[in-house]
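The following blocks contain the structures, represented as structure tokens.
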Structure I
Amino acid sequence: MWVCFNNGFVSAVEKWGDSDRLIVRARRKEHLADNFANWNIETHDDRDYRYRIDISKEEFGNIVKNRILNIDYGNFKNSVDDNELHNLYANFWTLHWRYQR
């Protein structure tokens with residue numbers, strides 16, 4: 001699952017061998033640090049997503065639920081302060097718009 005927070009992009013996959021846990025991955029360490037402050041971030045230089053945390057599905061769900069309940073903007077892309085992240089999302093939006101057509 002890809003999750004686009006307005007302060008970070010993460011990818012969540014089931015932890016191999018443990019169906020109750022996820023490995024949440026990011027390309028930028030701060031995307032995990034800003035959204036999962038209480039978890040140990042591992043670095044794997046040989047992986048496509050360099051930064052990772054191990055988290056229960058329930059904990060991840062609670063974090064995402066809390067973010068949803070606190071949405072206070074009318075335009076997601078405009079709520080993204082990081083210019084590079086905003087550009088990533090704008091490109092993603094454009095691809096989705098083309099896909100829709």
Structure II
Amino acid sequence: MIVGVVSCELHLPESRSLKDKRRVIKSLIDRIFQRYRVSIAETGFQDLHQRAEISIAVVTQKEAEVEKMMEHLRDLLDNLPEAYLTRWEPQLLEAGP
């Protein structure tokens with residue numbers, strides 16, 4: 001079993017309040033979950049209105065599957081019109097038999 005975990009940071013320049021930010025982040029989290037069925041949550045900067053951290057976890061049988069999923073997720077986040085990806089820190093963890 002291979003576990004891929006990524007922590008990423010987003011800049012939301014159009015967000016003028018925490019309400020604006022939460023609307024964007026909640027929509028993003030919902031879209032990613034519906035499309036990829038991964039574990040995803042906002043994990044940092046909850047008190048800042050133009051900055052967000054989200055973390056994503058993926059479990060598969062093969063390393064190539066995790067890498068492909070991470071590539072798709074990175075492409076999606078790179079192309080967001082309402083946010084800029086400013087940090088991307090992926091990790092691969094391998095569990096024993």
Structure III
Amino acid sequence: MSIYLTAILKSKTDKIKELKSILNNMVLNTRQEEGCEKYELQQGLEHETVFIFHEIWKSKEGLDAHNQQSYIKEFVQKAPELLDKPAEIYLSKLL
């Protein structure tokens with residue numbers, strides 16, 4: 001069963017460019033992962049501090065492997081200095 005994940009991140013105002021660069025690098029790397037079906041990043045039009053990931057993973061194992069990648073661990077460590085608040089993560093399934 002595929003796992004759908006939506007992540008909403010709100011950048012600190014002075015960290016938008018830095019965060020965007022890191023997130024774009026995550027997209028490039030993540031799309032190469034075996035368990036990744038879809039990994040899209042969007043940025044708010046009216047609220048440029050908002051970034052939204054839309055992800056589809058082949059399995060929980062694929063998502064778990066993703067979360068162990070060095071570039072994801074590095075982002076998680078750096079997130080407190082980049083984000084205005086903790087990321088909102090929503091896991092879902094198709095109905």
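For Cα extents along the principal axes in Å, the calculated result is 48, 22, 21, so let me know which of I, II, III that is. Could you put the intermediate results ahead of the total?
Details: I: 40, 33, 26; II: 48, 22, 21; III: 39, 30, 20.
It traces back to II.
Of the structures I, II, III, report the one carrying the highest value of relative contact order in percent (Cα under 8 Å, 6 or more apart).
Working: I: 22; II: 49; III: 46.
Largest value of relative contact order in percent (Cα under 8 Å, 6 or more apart): II.
Once distance in nm of label points 7 Å out along Cα→Cβ at positions 49 and 65 is calculated for all of I, II, III, which comes out largest? Spell out each step's value before the answer.
Numbers: I: 2.1; II: 4.3; III: 3.7.
The maximum falls on structure II.
Can you rank I, II, III by distance in nm of label points 7 Å out along Cα→Cβ at positions 17 and 81 and just name the one with the largest value? Write out the running numbers ahead of the final one.
Details: I: 4.0; II: 2.3; III: 1.7.
Top value of distance in nm of label points 7 Å out along Cα→Cβ at positions 17 and 81, among I, II, III, belongs to structure I.
Quick note: the coordinates plus some simple rules give every number you see, no bench work behind them. Everything numeric here is computed off the predicted structure, so don't read it as measured data. Cβ atoms are built from the backbone, for glycine too; each structure is taken alone.
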